[in-house]
Structure 1
Amino acid sequence: MKPKTILALEQALTLPYATQRFVHLGWRVIRVESTPFRGQKTPGDPNRYVGHEVAGPDRCSYFFGPNAGKEAITINLKEPSGAELLGRLIRDLPVDIFMVNTLPGRYEKLGIDYDTLRGFREDLIWVGISALGPDFPKFGGYDPALQAMMGYMHLTGDPDSTPMLCGVPIADLKAGDEAVNQVLLALVDRAETGKGCRIDISMAQAAASWLVTNLPLLDLDASGQQATRSGNEHREFVPVNAYPTRDGHIYLAVGNDRQWDSLTGVDGFGSLARTELATNAGRKAERESIHLAIGAITKQRTTADLSELFAAGGIVHAPINSLKDVAAQPFTQKIMPVTTLPDGKQVHLAPPAVNTPHLAQTNNELSMPPGYGEHNDAVFTEIGITDTELSDLRERGIIT
């Protein structure tokens, strides 16, 4: 597929993450940010200022990962001239896809709604991501609140302790992935019909779709234990849990009776080979005693020794790695893009989700995340705006 041009009125994470996936494909992504209001010290995407400074105050550490390889412009969309400028970009660049993750109630006020923008390009693909979709135009949402709202926190953590967030912003990321999927489907449709479309992504609906094994339990007379927090255990399969070792922890996942037989054949685990534990149903009835027995065995050995034993027995297991450990994995190192700081230091970024033939055509080095309004002159000149017009736009506060 020929690389496309995306104009994204984006902030926070869910949409920047989605457009980052298109950067991995070699597509052009131009992020649009607001011009500052009077006295504002941190204009544009608030995430620019989260974390420690990396390349000036507007490019802090939290902003880096989802925004490398992009361009950045500013437009005051509250002014008619700003809305006209946005339309001119869509028409003259031209822009294939427009994406936004502000409140749906602001779409028409800012002149960024689908009906307005398709007037500038009839086959435009328009995507809006919001907390609950356009039926709830004033409802805002951030990932932690959506994890709480959609049952994720109810399902995460120790059953006898406080509900917990997941360690990564999964509601944001799931919605971003769905936006990518829908854009690709829309491009296929456009190739066949010549028509663009409007796509609305509800972060809550996307999150609910991942409750694929959980929501049906409500109508299947499941016990409370099956539909709430289970700590590090699997709700159904035993034993699946984190166990102490002499120097840390190891995660063990026995997913069927054959694997249980393999585990009981590993040196030191033979005491678990009892008839009443031969089936998963039997092991569920003895869940607590099994966990205690396995923990007593594993804590006598190092994580490395156990990994060697489990690997030889074909038993699914894993060390509980730190982020530094993950980055050091040989297969991870090979697929992480990099960006280079002004001082020459390389920063490794999260890899693309999938290796495809399209990725092979892109460079593994991405440009640094753009500074606030960094590409105003280059992008606006590209559509024929003169230096005199640029100066006028700046004086009137339409761009920075």
Structure 2
Amino acid sequence: MTLWLLSPRDPLIFRDGKPFTAAPGSRAKTLAFPYPSTLVGAVRTQAGTDAVTGHFDKNRVQEVLQIGMRGPLLVGLSEQGQIADWFFPAPADALLFKASDKCQAMRYPLAPIQMPAAAQTDLKDWNLVGLSKIVKEKPYNKPPRFWYQEQFEDWLVAPKEDVIELDKLGIHGPSQESRTHVSIAANTQTALSGALFQTSGLEFMHMKHKEGEPFSLGKISKLGIVFETEAGLKSGLSFLGGERRVAHWEKINSSMPACPSQVKQKILTQGYCRLFLLTPAFFATGFEPEWIKAHYDVKIKAAIVNRYQTISGWDYAYQNGSQHGRPKPTRRLVPAGSVYFLKLADDVEKRKSFLNDIWMNNISDDEQSRRDGLGLAALGTWDDQLHDMEMQS
């Protein structure tokens, strides 16, 4: 696969699916980050566009549907437009609490816990997950949504309780930019009464600004999107997302980050691991990944899954007589950042196969969802220990 870098030139709009009508005061809102299905749709559209006519070749629909993708992931860009930083979704097994210094946060790992005496649950073979100690401070209300690569990999190797500088931990991601629009009457060139609406887009910029420090344009850095695909794409300007906003597509000589050697060694030796979702995933039964259970002989011991995300779309390939196209079925996705605690097979060779096949690959249950980029995964260590939960009478 080839790694591609998208550098947005405009604020990009990735609609959240809520109705947007001509009613006065309507607002078209954007998602905080694009779904993989949005990006792979743009990839397939570009791959299937005729170079002469500039139109999509409908006879190539089934062909382009076989194109796969890994990503998207967020990156920070240098002044020369090259990748300077990799960012990963904040893992759900890290909980941040307020510290005395506003620029810091107390970070605690969540882990499977031993059931208290006489307690009952309907989780059957699964374990509860929580804090092992009582924390009296309040949770941090706006933790970074994306972590720097160094911080993320350290967490994969050895999650631990500590105090962290927030600006060194990560960023909130692309900022939202709102635009207010009005319809103009052709005969008078004045605004039409009631024809006022608003759109919001993602500005792929990051402000390196601490609270209390003076504002400076020099502290603004650019963000981009990376993904891997085998599709034959062209570098240059193209459209992405709603309202035909422009982004620059560029093939780069790089690859996805490799699995840390310490993670590999511990997983192969111990036979246990944590699995992190870097993009939303689709599992047929809800939140349980059946495909990896069946193919790699793994058992799920516990999980931390945030609230589901909903996607749909429009099926342009559908044809039934005079009807061309139809809405795609609505699906619920397990969000990025979710964590699964796994017991691997006893056979070391099967563990090696699991490591090689899962790291930075898609693990959704059905093959088409995996081609669509849903369920990109990373792996971290876990010792299979159930922690005692501190109780307060």
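Nothing in this text is a laboratory measurement; each read-out follows from the coordinates by a stated rule. Source: prediction; values computed, not measured. Cβ atoms are built from the backbone, for glycine too; each structure is taken alone.
Can you tell which of 1, 2 yields 1.08 when Cα Rg over 2.2 N^0.38 Å is derived from it? Walk me through the intermediate numbers first.
Values: 1: 1.19; 2: 1.08.
Label of the source structure: 2.
Where does the value 63, 32, 31 come from, among 1, 2, when Cα extents along the principal axes in Å, for residues 114-249 alone is the thing being computed?
Working: 1: 63, 32, 31; 2: 78, 44, 39.
The read-out was computed on structure 1.
By the measure relative contact order in percent (Cα under 8 Å, 6 or more apart), tell me the structure among 1, 2 with the highest figure.
On the way: 1: 19; 2: 25.
For this comparison of relative contact order in percent (Cα under 8 Å, 6 or more apart), the top structure is 2.
Work out the source of 2.5 here, i.e. which of 1, 2 gives that when distance in nm of label points 7 Å out along Cα→Cβ at positions 130 and 370 is computed.
Details: 1: 2.5; 2: 3.7.
Traced to structure 1.
Thinking of 1, 2, which structure, once log10 I(q)/I(0) by the Debye sum over Cα atoms at q = 0.11 Å⁻¹, for residues 194-265 alone is computed, gives back -0.57? Intermediate results must be reported in sequence, preceding the final value.
Values: 1: -0.51; 2: -0.57.
Corresponding structure: 2.
With distance in nm of label points 7 Å out along Cα→Cβ at positions 18 and 314 computed per structure, which member of 1, 2 shows the largest figure?
Working: 1: 4.4; 2: 2.1.
Going through 1, 2 one by one, distance in nm of label points 7 Å out along Cα→Cβ at positions 18 and 314 is largest in 1.
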Which of 1, 2 yields -4000 [helix-only ellipticity at 222 nm (-39500 (n - 2.57) for each DSSP H run of 4 or more, over all residues; to 500), calculated]: 2
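Could you tell me which structure in 1, 2 was used to calculate mean count of other Cβ atoms within 10 Å over residues 50-57 as 9.5?
Values: 1: 12.8; 2: 9.5.
Label of the originating structure: 2.
Given a computed value of 2.8 for distance in nm of label points 7 Å out along Cα→Cβ at positions 26 and 90, which structure among 1, 2 does it belong to?
Numbers: 1: 2.8; 2: 3.4.
Structure of origin is 1.
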